[in-house]
Structures are given as structure tokens and as C-alpha cells.
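All of the numbers you see were taken from the coordinates with simple rules; none came from a lab. Everything numeric in this text was worked out from a predicted model, so none of it was measured. Cβ atoms are built from the backbone, for glycine too; each structure is taken alone.
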Structure 1
Amino acid sequence: MFLRIPTDKFTNSSSDPIASLRTALAEADTVILGAGAGLSTSAGFTYSGPRFQEHFADFAARYGFTDMYSGGFYPYDTQEEHWAYWSRYIFINRYQDAPKPVYNKLLKLVKGKDYFVLTTNVDHCFQKAGFDKRRLFYTQGDYGLFQCSEPCCQKTYDNEEIVRRMVEQQHDMRVPSELVPRCPVCGKPMTMNLRCDDTFVEDEGWHTAAERYSAFLRRHESSKTLFLELGTGYNTPAIIKYPFWRMTVQWPDATYACINLGEASAPREIEKKSICINADIGAVLDALEK
């Protein structure tokens, strides 16, 4: 049904969508959260502007890029430069807390509900805010994991210790050569466990989370469910957006809600079962608390 971006869609379902969402949350027995980059942006994890300059002004001056994403794809001449950049990037986006307590406020709203989180975010903010890790499925990877660049096997490796050492010991935008991470199985360079091509490793933890999510859906198809989509755009709509729309149609007692600054909409097919709020997620969560 939803194989492409719909041309016939609506952006608002009531004169007071905040009140409608508050009611939907209160009445739902089950809440399925679908989270994209817009949620972390609302929490202050911005990748350009002042935050980029604060942490990467030296890289910007030398290499000429103006945002963190571009820096991640820059063709550095050496692994030592590559990991100087990436260790800083991982440290501030995975091991530091988000500047704003948006995730904490979200947890307060769903605590007491039977909830599950499906997310394309890789910054681990849900677990840092206290969400139950058994109710999380990170589909696209985790900044906190390395994998073999080959990959020679379907294994991932926690990187916090080595990342902190690379951040502490780097000099002139290079890490010491002995800190460049290599696969303990085959010796090839490590890379991030991020889905960007067909080398992405889906390890045992990934498959366990995928099965938990599938089992959760099977158990709750007949329950009063709120599909709450937060900050998910059209880069990878087949992961969250389209399945949420499809299940809203198919499940007898489901409501779909979308909060996304500039991109809150839903197809006409589910207009009567949808709530669209075109606003900053953090501001909406504040309003729901009040």
C-alpha cells in the first residue's frame, strides 16, 4: 500500500493535536515508538553550527568541511587522522549525554505502558535515559561498536575504552599508531558498526533485538496501540514510517501519531486514525507534561 511517498496526505487531524495526543497516550495500553534523527536533534545533538565548531574547529580549518557528517566521509590520508576524527565524533555523540533532557521526558510519558522502541538512531540516547534495553531495537547500528571492515565475521566489539584513549592521546589531529583499531580475528582495520553498505554486521545482539520486536508486534496486534513516530523523515521510510502506516490500517484499535518539525504528515487512508504535529519534539513533550 505505501511503497512510495504519498501525494495525497494530510498534516493535521484536529484543532488541538496536543490534546488529542495526550488522550491517545492516556488511553493506549501499548505504545510503539519509532524514532529518527529529529528526536536527537531536538535533544541538542546537532551536527553543524556551534556544536561542530566547539569540537572540530581544527579539523574544519585543515580539511575544509563544515559539519560532522562530512567529516565522517572525508578521505583522510592515514588511519591515524581518520581515528582522531572518529574518536572525537564517537565520544561526544555516544558517551556524552544529550544537552537537553528530551529522552528523559519521553521516558516519563511511556513509563507504565507496555512499550517498545524501534529506532534508526545510533547514539544510544534511549539507554542513557533509562529505557529498558530489552525493549529497544537499534536497526542501523551503534556508535559504541566496532566491527571488522572486511567483515571477516559477524562480530562487534565495544569501543568505549579505546575511544577514550584515542581522544586523550591524540595530537595534531592524529592518534598514536598503536591505537589504530584492528580486527582481533583477521587483523584488518576496524570500522564503525553503522549501516551504510552491505558490509554492516548484524551480530547476535542485533538479531535478538529484531526477534524481540517481532514478538512484541505479534503479541499486541489486538491491543489498543499508539504508534508514536518521532523525527523520522524520508531517508529510510521503509524501516519505521511505512510499517507504522501499514499497521495502523491493519490493526483494529491503533492510532498513529507523528511529531516532526517540518515533516509531520500521514496518508489520507489513515486520516481518521492519525495525529500530526508539526513542531519541535521537545516543545511538544513539554506541552504534554503540562
Structure 2
Amino acid sequence: MATRHFLTLNDMTSAELTDLLAHASKLRQAWRKGATRDSLKNRVLAMVFEKSSTRTRVSFEAGMTQLGGAALFLSPRDTQLGRGEPIEDSARVISSMVDAVMVRTFAHDIVTRFAQASRAPVINALTDDYHPCQLLADMQTYQEHRGSIAGATVTWVGDGNNMCNSYINAARQFGFNLRIACPQGYEPDASLVAEAGDRVRIMPDPAEAARDAHLLVTDVWASMGQEEEQKARKQAFAGYQINPGLMQLADKDALFMHCLPAHRGEEVSADMLDHPGSVVWDEAENRLHAQKALLEFLILGKLD
């Protein structure tokens, strides 16, 4: 059987994603009841980090431990990847010794090349273009609070970044309608928007985009690697903040999500993470459970 990778949401079918999220919710419920599970006993996950992380490292490492396996943290300082070894050479060697590899890096081409040379499943834990693992957690969280997201209206407010690109993929895979409110010059990948067809609309006015929406989502104005653009981005995004006033324009049962870390006073008001509609803490925890389901799917080839 060919090795399966998870580099974007499009690497799985809609049916597979639906089954995976249902399994993730079962894993969450069992974990909260104190149940133990050793489905990945004696299995090893290599975690390659070129970008720093809190949620990604903790969720993958804890997830492997909770499933009976182990995780290895590999930074550029600790491996030959940081000293110029070709990506393909590292991929061949690392994948010959472990059961799966998680890569968090800058250029999406790096994780693509790694996967092409890897004999073990490769998971994109974030690149400059996509963040599919976060979308698994977001979709799981919405489903647990409101049921199926199919047919719902989701509003993205802010930069057309990797998270926004992954929300475009999610709109197609999960069947919701996505409105993207972003300043001119900060739109998401135009080819992705075109491929999504009627599922995605660019709406520069955040108020218009938020009206009657079922979910409002945002991310920081300047991501890792964009620190030099911080001042210009603050000016461009000044009117693109999610706050209680914007939430009032949305559906009365609308939810709010943020992948974290949040910059209070910038993309969100200081009180927004504790808003009655905020589910950011469940969203953060679900990184753990969604990724446990993903690891079982990729390593074992099934969800049980």
C-alpha cells in the first residue's frame, strides 16, 4: 500500500476527514474519562522543527505518549538538516528509523520534498502556505459545539496567510461558505480562491463579512518571519479586529476561534478570548485529539 502523507487537507477525502474527526471526538471523550490506549505502542514519531512552537510540540509529543508510542524532537541545531544536508537525504535516513515524521518549517516546498523521499508518512505541522493540522482541530471543535459545519457561513478576518489558505481548502472539503475580509494586498492565494468557486468570497469590509456568520476566525497580523513588516501590517490591518461589536453582527449562536498565540489589542480585542462565543481553549486542546486520530490513520492505516 502506498504511503499516505498529510501535507494539506486535500490529501484526504471528505469522507475520510469526517471519519477522522468523529474518531478524534471519541478519543477526547475517552481521554477525559481517564481511559488508556496503546494503539501506537513501540511506534516512533520524528518531529522536525525549523519554526518554534508551543501547541504543535506539546500536542504531538503528548499524543504519541498517550497512544503508547514515543516522539523525538529534532531542531536544526540538533541535526544535519541545519548544516546543509539535502532534504531528500535526511528524509531517507529519518524515515527508515521511525513510523511517521512531522515537519514544521517555512517554505512548503521543504515538506513536499521531504515527503517525496520519505518511506514513512509525513505530516505538515505548518508551513508558510498551509496549516492543515490546525484545521482538523477547528473543524472538530465546531462539530462538537454546533454539529456539522456543512452549509454554515464562516468569516475569516485578517491576513490571507497559511491559515486562511487552509480554511479555503476546508470550505471545499467540509462544504461551508467562506467569507474572507482582508485589506487590499493581503489576499490569500488567488489560485486557491479561483478553485474554490462559489464556496469563497473576498469581502474587504469586516462588518459585511461578519453579518449572520456562524463562525468568526482570525490569526495574528504578522506571522513568524514577517517581523520586519510589523509596523506596516499594523497600519494595514487596523480595522480588521474581531471584538464583541463584530460578534454582535454575526449569528446569535456564532462561535469565535483563534489558532493562538493571540496578540490582544491587535487582531482581537483584549476581552475576546473570554467572550461567551469563544471556544479557543477547546480548539487548542483539540490539536491533541485530532492529531492522535491523524497519527493512527496514517501509521495504522485505519481508525478504530
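Going by mean count of other Cβ atoms within 10 Å over residues 97-104, which of structures 1, 2 comes out largest?
On the way: 1: 18.0; 2: 23.5.
Going through 1, 2 one by one, mean count of other Cβ atoms within 10 Å over residues 97-104 peaks for structure 2.
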### Task
Figure out for me which of the structures 1, 2 the number 56 belongs to, where percent of Cα pairs over 15 Å apart, for residues 65-136 alone was derived from the coordinates.
2
### Task
Match the computed value 0.98 of Cα Rg over 2.2 N^0.38 Å to one of the structures 1, 2, and report its label.
2
### Query
When relative contact order in percent (Cα under 8 Å, 6 or more apart) is calculated for each of the structures 1, 2, which structure yields the highest value?
1
